[in-house]
Each structure stands twice: as C-alpha cells, then as structure tokens.
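Undergrad: Next up, some structures in structure tokens.
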Structure P
Amino acid sequence: MMARKTPEPSFAELYTPKLVTILREGYGFTGLRADIVAGLTVAIVALPLSMAIAIASGVGPDKGLYTAIVGGFFVSALGGSRFQVGGPAGAFIVLVLATVETHGIDGLILATLISGLILLLAGFLRLGTYIKYIPYPVTVGFTAGIAVIIFASQIKELLGLRLPGKEPGEIIPKLEALGHALPTANLAAVALAAVSIGIILATRRWRPHWPGMLIAVGATALLAWLFALPVDTIGTRFGGIPQSLPAPTLPNLSVDKIEDVLPSALSFALLGAIESLLSAVVADSMSGRRHRSNCELVGQGVANMASALFGGFCVTGTIARTATNVRAGAQGPVAGMLHAVFLLLFMVVAAPLASYIPLPALAGVLAVVAWNMVEKDQFAVLLRASRGDAVVLLSTFLLVVFRDLTEGILVGFAIGVLLFLHRMAQSVEIEDATTEDVADDVRSGGRKPYDAAQATDPDVVVYRISGAFFFGAAANVGAALDNIGQHPRAYVIDCSAISVLDSTAAATLAGFATNAQRRGAAVYLAGVRDPIRQILRTHDVAPPLVTFPATVAAGVAAAKSRLP
C-alpha cells in the first residue's frame, strides 16, 4: 500500500493573514467586545514597557511608542498568528544600542527598514519553515544571556549612578565602570526603583489581573513629583514625548550607508524571525490554534518597514504581550490592532504626564522583565539532561553575554547540529542478517524465514542497514561493508529499514557495488522504497550494477539461481 503524499499548500493557504481568516469565519460584536478588552489590557502593559525598552536601547521613549503603535498594528493586521502582539522587544536592546552607537539614529532606522525587506523576502522564500529547527538549548541560552545584559544595562539607572564618561557596552568593562561609580549612588533613585519592583511583584502575586507595571510607573511618578526627588525623569532627560505620530519619511538610502548598516539589518532580521515565531508557537500552545510561519514573516517584514518610515525601530512579536493577549480573552488579530490604537490614544491624551515618569522606575520594570525572561527551571533541566545539551546551552549563553548575540546563536546552532548529526550517525546500524529471518512479510509487517540452505550458503551473504543512512554514517557503513570477512559471490543487502538516504550514502553504495562487480560478485539491494530508489538511480546505482528485488528472500533466490 503506497503512502499518500501530502499536497503542497497553495499560495493563499501560506500567505493569507489570520485577520482575513477571522473575517471569513464570521466576526461579530461578541468577538469585537472581547478584542476591545484584550487590546486595552495589552496596551496598558505595553505603554511603560515600550518606553523602557526604547530608553534602554539608547533612543528616546517616543520611538518606543512609535514602534509599538505602527509596527504593532501591522504585525497583527498582516501576520500569520491570531494572537500575536508586536512591539519593541527586550531581546533587541543590545543590538539596537550597538547600532545607535555605531551608526546613529538614522542608521538604526535604515537598518530597520532593510531588516523588514529581508524578513519579507524570507517569508516569500518560505524560510519560516526552517526557523523551528533551532535547538531548544539555543533559545534558552540566548534568552538567558539577553536577560543578563538587560539587567546589567539597567544597574546605572537602578542605583542612580553618575559615570565620568560614556558607559561601556561590553559586560566586563561595564561592570568595572559601574563598580567604580558606586560611591555616586542616589538613594532616591534606589528607593524609587525598589518601590517600582515591589509594586510589580506584589500585584503579580496578590492582584495578578491588575496592570502592575503601569501602577508602578504611575505611583513612582507621583512620589517623585510630590517630594521633588532628585532623580532623572523622561522630562529632564528627553524633554517629554510628542502627542502625535510623525509624518512618514524615508531614511538616507545611499549605497555607502546601506553597506554600513547591512550587518545590523541582518541581525535584526534573524533575531526578529526567531523571536516572532517563538512567540507565535507560544500563542499556539496556549490557544490550540496554528500559525502560518511564512505569512508571519511577511507581516513582520511589512511592520518593520512601516515602523522605520514613522521613525520607529525594529519590531517583533513579543511573548509577554502575546501571552497577555491570549489570557485576556482575545478572539483574533483585531485585539492586537486595537492595542496599537489604544497606545496612540494614550500618547495623544497623556503625553504631558509622561514627563514625570522617573527613569529608575522604568529601570525597575526592565529588571523584572529580565528576571522573567530567564527560563530558570529549563536552564537547570538542560544542564542536567545531557552533556551535549549543556554544551550548546552554555556556549550560547556565554557568547551572548561576553561576545555577540548573533555569534552566540550561530555557534550554538552549529554545535547543536553537529551533536545531532553525531547522534544520528550512531543510530545507523549495519548487521549480518544471513542467519536471521530477514524477508518482508507484507501482510503482517514481520519477517518470515527462508530455507536453511540459503542461510548457510557461503556464496550468499545477507546484511541489513537500518536508520538514516546519510553522510554522517556513510564512512562507518562503507567500512563495515568493505570489511566483510569472506568474499561471497553475491551480497543481498536489506534496505527496507533505511529511513533516509542522501547523495553521500548513494555514492558509498555505488563504490561498494563497483568493487564487488570487479570481484565478480553481484549486489542485490532488497526492499528499497521508491523515493530512495530514485536517489540511487540518480547516482547510477541501478542495473546492471545492482539489482532491486522486492524482498530479501527474492534477492537470495535470485543470487542462488545465478550461481553455477
């Protein structure tokens, strides 16, 4: 019985936004009401978080709001997930800060625009399918590494430190500079940061449905204003935030500038793809739905391009806001779109009040975010799970913290792939099956014996290859075949248990069959499935070099009939 091949999805099935799907299914007032509540809930969470991430990234709080409003709207409107909510993400803080320091704000906006184009292209090339192959230890490792860097970046604001020069970017010089600046600590800043963290943790424990971050920011702003505390605020540092979106404008598109920011754009695109698709997977697990990964990348691409046109920076789907959206009872993408609308209304109405927000309070918000980012239980489990997982996890984590985020991801992925290939190669077996019951029984799926005379004939040997026969295992399998002790006149190789065969494996069989032919021996490849047979034929592993009997028993019988 032949297995049916799953039909390729159509273009519409791959790239229709979930918003269109929801509207086709029938979207009424009940769904809209639920999405209004969810959108408002997420907007309340996103308001302080967007400003805090922007400030930590080396840009003004207004750009965090532009990113959340414009980028967040398009992530939900055009993406492939029902519940994805986009905005500035803590994972990007390190990359954005480095880009701003190297290329300025204009370079950051241009890199964001280019990253959008890259994501758009990746979606239409269907690369979203392959993001899921990133090993779990890599995602845990880089998330933990980012959390450490985010927390380190907030120590200055948490303690109200004054540095004589620019704060270093690398972790060790940064900690050394902060340590030297400890005598300049501001007790008022420390107190406000502690109050902010305390309120967030208390509301999370005793009133989990309350907007703890917004309450913390509002309460600390009130305390700073009432007691005229000597701390930096959004107003004193940035002059407040505007009450409207800027007009869309294109950044400088000179060839030299594009070449300069291209590495940053590639990093934004890679991290954005990983972060958004991980967030979509989390939403799927919480809701029981399935996202369209390539459509999600297309939506992310458009969102980043739109964000750049309005002066924002890189946007991606975020796990915290998306999970809040699902828990708040969202019915579809309209909730994420309304979250952006509510943020715009907040900016229009409450922009003057934002000037009073103390920066230590926002640092407290990010300190809690960093703590929550670390998957502490999973980190410990992976360290104990196996030596390979621990190596991938720690390599990724340490490289992210002490070297570079993109380098950490790529090296962790490479180590994970090598370990996987090693394990797969070890799982391939080649065994002498001459005295075993090796012929297929189609009806039962078992094996039925062939007669003892065939089994003991020294001129016919039977071997079985099982598992994924690929380049990682080809050398071992080839050596095993070449080292068969006797020199029979016929080899019957049971290939029915080969699950995968690649070009290297086919070349290995071709070389073995050629050597056997020179010695006057025949090779029978029994039970070869059609897809594998096609690969073998492509590499000239076909009659008269080899014969393809349906079963081992048929191969043994053919070999016996050939003998004089």
Structure Q
Amino acid sequence: MEKEEFAAVYRHSMAHILAKAVIEIFGRENVQYAIGPQIADGCYYDFVLPRAVTQDDFDTIEKKMREIIRRREDWTRKEVSRGEALKIFAGQKFKTELIEDLPEDEVITVYYTGDDYVDLCRGPHVDNSQELMNVAFKVKSVSGAYWRGDEKRDSLQRIYLYVFQNKEDLKAHLALVREAQERDHKKIGPQLDLFMFNETAPGMPYWLPRGWKSYRALVKYWREVHDRHGYQEISAPVINNKKLWLISGHWAHYQNNMFIVPGTTMDLSADDVMAAKPMNCPNAMMTYKRTVHSYKELPIRYNELDVIHRKEKSGELNGLFRVQEFRQDDDHTFVTEDQIESEIDDVMDIADQIYKTFGITYRAELSTRPDDYMGDINVWNKAEAALRRILDNKYGAGNYEVNEGDGAFYGPKIDLQMKDALGREWQTGTIQLDFQLPHNFGLTYTAPDGSLKQPVVIHRAIFGSIERFMGILIENFKGAFPFWMSPYQVGIVPIRTEHNEYARKVELMLADKGIRVESDYADKNMNEKIKAFRTYKDPYVLVIGDKEVADGTVSVTVRGQKQQLHGVPLEAFVAACDRQNKERTLELVNQF
C-alpha cells in the first residue's frame, strides 16, 4: 500500500475510531467532538470533555479502540441534505457550525461506523473495521487547542495518535521519537547553559555566555565566507516609521505580524507610528538609494545581521525554532539582469561550502511565477530560465523539485531544504529574485549608454533565522558541537594547587591561538572538576599533575572517549587545536 493511500484512508479512519472510543468512555451526552484529520505520523481528534484527559487514560483509550476494531463494523457513506445533517448532529455545536458554513452547493457526506457513531466527513474510509486489525497505533499525547485556531474561541482537548501500517514501523518511529527527545534543544540548551527564555519576553531568547560564544563562532565563520565573496555588511535601524513599510508593501500585507511602537498616538493611521522591523529588505533599499550608482559598481552585496521581530501567536512559539526576536543572515544583492545567473551560481557555492562544514545535506526547489505576479513577463521568463540553468547544471535536468506557481509575487525563487540528523527537512536557505521592491523605491543605476535602468534585487539567506539554525545544530550534535563551535574548547584541570602555575601557562598558550579555555584552579577533587567539564561537553579536558609539569606535556581526555592520552607534548596539542579551529573540522583529533 502506498504511504499516501495509508494516510488518506487508514489514518483518517483511525481518527474516527479514536472519536468513537472517547465517546463510549465518557458518554455521548458528555462529549462534543470537533475535527479529526490525519497528520504526518498518525492523526488527532479535538474534543470538549467533562474532565482533563491524562496519561493515565491512554491505556483505557487504546483498549477501547481495539475493542471497537474487533467488532468488525461496516462503514457506511451517506449523502445527506443540509437539513438532515443538522438533525443528525443536533446538540453538537462544532459539527453544526461546520455544516452551516458549507457552501450552498456543497455535497454533504457522513460516515457511519456501525450504527451508533456518525461523523461529518468527505472520506475516504475503510469499508469495514476489520481492515484496521493489523494497523499499529498508540496514543501519543494530549494537548490544548482552540476551535479553528482562534484563541478567542472554545478551548479543546486534542488527543494525538501514532498510526502505522505495522508494529515494526511503529516501533521504528517510537525509537526515532525517543532519539528526538534526547536531542531536544529546548532541554539541551538550558542544561548546557546555552540559552533561556523568560515570561517577561515571550519568544525572545536570552543567549547565555556559553551559548553566545557558539553563536559568535557561527557568525564569525559566516562573515569570513562572505568577506571572501565580496559582501559588505551593513546595519540599519530596528525601528522604522510606517512610511517605510507603506512603500515596501509590508504595512498592507504584514501589519498583523509587526510589533507597533506608537508615537504620540495609538491611531495606526497617524503619520508618527513606528514599527519594529520584521525583515531587513526596506533598509537595504534605502541604503542603496543613498547615492547614484553605475553599472560598473554592480553587483552590490549588502548583508546584515540586525535583530528583527515578528509577532506570533503564543501557541505557535517553539523554543528557538519559532521565536519573536531573531537575527537573520540576510543579504540583498543589486544586479543587472545579465548578472542574475552568475550571482546566484555564486550563492549556491556559498551554500555548498557552509552546509558541508556542518556535514549537512540539502536539496533545492524552484518556485515559478504565480498568477498574481508583478512586472514584465519577459523579465520573469528570463529570470526563471536562469534559475533553471543553474539547477540543471548543478543537479541535472529533472533532478530537483519544481513548485509551479509558488514563487513570490515579485519574482521566482530557489528554496534550500536542509536535512538534519533525524531526517527532518527544514527550509533554511532561500534565494529570491525581486523586480518589485526596486520599482517601489525608485532604484536605478546608470547603464553604459547613460540611461537609467532598474536593478534586480536578489534576496538570500543561508542560515535563515540564526536562532532556528542554532536550534537545529544543537539537536544535530546533541549539544556536542564541533571543536570550532564549542562554547569552551578546552577544560584545564590542575590536580593540586601547586600545578596551577603550569596550568596557567597552558591556558595562555591556547588563548594566544584563539582557543576558548576554561580552567578550574580551586583546591578540590580532581574528578569533580573533570565531571563538570564533561557535563558541558568540552571537546578536550586536560589533566595536569607532577609528570606533566616536569615533562612539559598534558594528559588529554577526548570527548566521548574513556581512555586518557598521557604524555602529549604541549606544543603538539596547541597546534592540533589551532588546526581544527582554522579548518573547522567535524571530528575531534585524538592523536597528537
């Protein structure tokens, strides 16, 4: 059976079994049931119930579901009139609302499971519950939800269910879930003192000293790469007058996701209203517009790491993955039409280099002209052809996904889908062609014939949100970053206080090479010191005693290894650390 068919038929059918089980457990008169769609790893159903469902109920629900499946009941599809549907679901407020909202010409169908359970549904479903006998399932969790996602509407209990074709697939998925829980950045981050959140600034991370060191190492690498490719970094105001957002179009399309900072009035139609920027594009346009440009200057590449803010619903916040304040590795490159292909080709080279540094694979997707496109269709055709040539040359014709009509209204784009250690895909990088913002801001350059022409803008990011990328890396490496990104790279443990002097010499030699070092000179148990550094996942822990002082060596414990390396020459160890920093290797050196 194809996975798509399984999701559409079996997972959807299991949602009905789940609802029927809950109704039988709590009593029909006590349950309001809302919707129950299939999802990537199973299904869920939303309810209003007389009490909160807890983990103690999971086994009861599963047993009741198995009992229902063993009844081998027929599933009957029936087309009904609006009046019949309202009568069938009388007293069920959510079903009634759904029926009343259907278009007048909508064909309304219901599905009966046996004689005593009916649901409003388009289907498809199984013909008889016996088809579900070998389906493997397990109650995943229960959480709160709002009816139709509106926090002003009814609060519901959402019961999630894992559903797979067989026990082996379910077992493999549960193992993957356990692995994901072990890698959860929301757990690892606070444990390693990398970041924290506080209710006084929801969705806005505090980067703690250790986490900020890793963050800075990431940004340092990003800057080095872009400096070599001719980028110029800028910084612009975080708060801007709404006039800027009116020109760019964000005020009309993005106002609900912006943090408004009123001036002398709360009236959003007033001229003095200010807003925190949700993206950097308009500031880059203003930076370009400050002076007259010649075609000889192009391409002009303005990259920036300014803080941006996007207002999100509280229920959508998710650690570093979904925040309200973050930095994005933005760039806005101003090019002539003839430079589009070569410039994007260079961007793809940058993406290759950066992702490869982390051992990350990715794929590219092309999104083409939408129906509501703006600009000259001939320019669109030229731009799309350029993007196709780039991807054809890189992957071969037909070896990448094309999302027809899914481009931005201002231009086609390439999205970079990155795969993490758990096989999950994240859209991190994006490369977008824009013909509209240069027009809105009246941007020009002087062509060879002396005429004024409009540049094309390439919007692009490699990391996307750096906060989200850091979250992905924390989970990818389980907090054990590569040497060059580790908050502290070497922990130094003098066994006794008389070894402190030599330990300081070791620390200074490493620090002179830019190695981040933490030392514990306190007069306490050696094993206690070692344990602290291992807990923080320092790549190397050096132990210094009489022999090391006498021989000018260090004893090294490599992260993840139990065996200690004795008699390592100090100069050799420093050189190995320096080399790893410069080469940004993924694996730790364990021979010196």
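Taken together, the values in this text are just the output of simple stated rules run on the coordinates, not laboratory data. This one's a predicted model, so the numbers in the text were calculated from it and none came from an experiment. Cβ atoms are built from the backbone, for glycine too; each structure is taken alone.
Undergrad: For the read-out distance in nm of label points 7 Å out along Cα→Cβ at positions 16 and 320, a value of 4.5 was computed from one structure; give its label from P, Q.
TA: Clearly, the read-out refers to Q.
Undergrad: If mean projected area of the Cα convex hull in nm², for residues 48-351 alone is calculated from each of P, Q, which structure is the one that comes out at 24.7?
TA: Answer by label: Q.
Undergrad: Out of P, Q, which one gives 23.6 for mean count of other Cβ atoms within 10 Å over residues 136-143 as computed from the coordinates?
TA: Computed on structure P.
Undergrad: P, Q: which one has Rg and Dmax of the Cα atoms in Å, as calculated, at 30.4, 107?
TA: P
Undergrad: For which of the structures P, Q does the calculation of helix-only ellipticity at 222 nm (-39500 (n - 2.57) for each DSSP H run of 4 or more, over all residues; to 500) return -10500?
TA: Considering all the candidates, the number was obtained from Q.
Undergrad: Okay, moving on. Of structures P, Q, which gives 2.2 when distance in nm of label points 7 Å out along Cα→Cβ at positions 488 and 544 is computed from the coordinates?
TA: Comparing all candidates, it corresponds to P.
Undergrad: Let me ask something else about it. For relative contact order in percent (Cα under 8 Å, 6 or more apart), the calculated result is 22, so let me know which of P, Q that is.
TA: Only one of P, Q returns 22 for relative contact order in percent (Cα under 8 Å, 6 or more apart), namely P.
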